[in-house]
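*Asks:* Just below sit the structures, each encoded as structure tokens.
Bear in mind that the values in this text are calculations on the coordinates, not laboratory data. This is a predicted model, so every value here is computed, not measured. Cβ atoms are built from the backbone, for glycine too; each structure is taken alone.
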Structure P
Amino acid sequence: MREPGKLLCEAAVIDIKWLNDSYYTLRFHSPEMALRSSPGQFVNLKLSNVKDLLLRRPMSIYRCGKKEGWLEFLLKIVGRGTRTFSHVQPGDEFGLLGPLGRGFDFDDVNDAILVVGGIGIAPLVFLAEEMHARNVNVRFVQGFVSQSEMCCAEELTPFVEELQIATDDGSYGFHGDVVGLLRELIRGKADLTGAEIFACGPNVMMRSLAELCVQENMKAQFSVEAHMACGFGVCVGCPVPLHNRSGYYLACTDGPVFRLGDIDFAD
């Protein structure tokens, strides 16, 4: 998809919502950035009054109210940055740089299966909503470690025809990983192999999913997770191996979305 121009602006938090003990959302008022944003893109966030977090934190756009002028991000507490962000209040100012990167291409898609692992759900909720608006048939397959981390089912329900959940410990839904659940679904419904896969999650999940897509001859797009510093290709800190390890893309500019066969998933 064409990459819209990026903005650097100040934006105020208008809402913070906890989904469980680990996941929360931050919503910002930023009308122009909302208008420019597409599913799969990300924004670099910096809390304006905190000086010891030197680098901006890249966050996938989770939801977007283009008409109302807001952007929302889904965060999981995994380090100092996401823990610091979790203490903000409505009215606190952030510096936003974005929208960045290349998002999903779904202009010619009629049937889609969205596959996520953990926090990888963030860019795919926005995608599900946009697909629904374009009359794409959407099935959503989620994977979490346990029921305690499950989130976003309420937000997804209006936009998907089917929602399936896997947990590693078997505390809810399918007992196993999300790729194992997808494999079972495909075996039970042969028509699903004609759908295109859209995915985001940890590398081990994505590698396994790519192998399944090759086996089933399914098209797929993957939003990769990578450590980014600048977010626009200057620091060269987010290399993604090309297929057969013949070179590298940059996740922040060439991606973060890549098609099946374009890349290898790093160990």
Structure Q
Amino acid sequence: MIRALFPVLMTLSPLLAQAPAPAKCSTIEPVTQDRDKAVYDWAKRHQEVLELGKKGPVDVVMIGDSILHYWAGEPKAPIIRGESSWKEMLQGKSAANLGFGWDRVENVLWRVNNSELKDLKPATIVLLIGTNNLEFNNAAEIRRGIQTVCTAIHKQLPESKIHVLGILPRRIPAKVLAKPEEVNAELHQHLAGMEFVHFHDISYIFLDEEGALDSKLFSDGLHPNAVGYERFGKAIREVIMR
């Protein structure tokens, strides 16, 4: 039998050698970044998060990109757009804001892998990430990266509840590989099978009665203004309390 298979294997070997390697997926490769260095120091903020963790555990961690970063909370950001709604959202719970301006999925993965959650030990984690990947990754790649982040979090903190928010509506750049609703459909389908993750698409809070982006809730078509953060905070409070 082995002799019979040998000529077949010899015939196939050149084909196997020529088979293309699996395409790399940037969203699952943890990396640092400095894309928003004109506004804040990414590495310094990472150290501030580690120092905050030394003060002890918190109830809630919000982790993601600038939509969270420039809301409110600790470590303090150079831009604060909704301090009152941040406090109202928490209703006395202790919290840390691990939003980093211009972060992509792979940057959050790096931060999770480099101890940002280790000492904070939150009971509840709210993850909002992916809008900065829309121009560089397709919906499946973004979803795959978010799944990888959730798995990394769960491995470190198996008792924590992870709430993933869908990518929020925004003014779409001229060229994108994925739209928010496409990523959210992927997340809805694939996160449903992960027992330790809950997915929430709260896109509706930023849309008007006709289903279009409500510009009155944004400062620039991406980041909420004070009124937008009020709606955002109420929706997240429902998620946390649930």
Structure R
Amino acid sequence: MSKNTPLVAGNWKMNGLRENASELVKLSESLKSAPVDGVDVMICPPATLVLAFSELMKESIVQIGAEDCHTLVSGANTGDLSAEMFADCGATAIIVGHSERRADHGESDALVREKAQATWRAGLVAIICVGETAGQRQYGLTLDVVRRQLKNAIPDAAIAKNTIIAYEPVWAIGTGLTPTVEDVTKVHDEIRKELVERFGAENGGGMKLLYGGSVKASNAKELMSVENVDGALVGGASLKADDFMGIINSYKS
């Protein structure tokens, strides 16, 4: 069983305006009034909110991350944002390689790898996403796909301190469908095995492995109790403080 400190991270995707800071404040106050010991909490809002949310959470245990970054420090890249810019705004981590970036923007494993390196360059933690589509799952390719993504998307210099892996079965994101406990166990065990073989027991064993894919309060306790699941990368359920707290509370004894 993994002994890594769990992380429950919320990915707001393209949702949220300044007025939605009230949900973040409510989350922080809930964690202060009813602490869940031994669990790290993070919210990754749209880029427009990273600075404001970071400033709001200066005295809170809630960390703020970003949803994506460019590979370069600066340059003629209109509309893009560098990892250094997010670090300057107070972010502590950046999600790279999310399935929606891969599908909607054609991001390859090689590009995800570069983005992870850029995240480290800025002194931040890279949350590297892997996962299979419905078609790949149907043909029994889940483990082959995940192994390939792990091999090609994680840089050789990865260490536990700067790298988190999120397994997100693409077919389960936003669909309400959820893999069985057996399915999640099988994939997470394989990911841990691959990481330990490549990076050694300390680093490979110390990298947090998050599960992402239709996580909600009603199934969180079962999913978070799976061996080698060190927390969750949560989508829609992270937009409301009460829903997100329901997932965080799955770690209460």
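*Asks:* A value of 49, 44, 35 was derived for Cα extents along the principal axes in Å; which structure in P, Q, R was it taken from?
*Replies:* R
*Asks:* Can you rank P, Q, R by distance in nm of label points 7 Å out along Cα→Cβ at positions 136 and 168 and just name the one with the largest value?
*Replies:* Checked P, Q, R; max of distance in nm of label points 7 Å out along Cα→Cβ at positions 136 and 168 sits with P.
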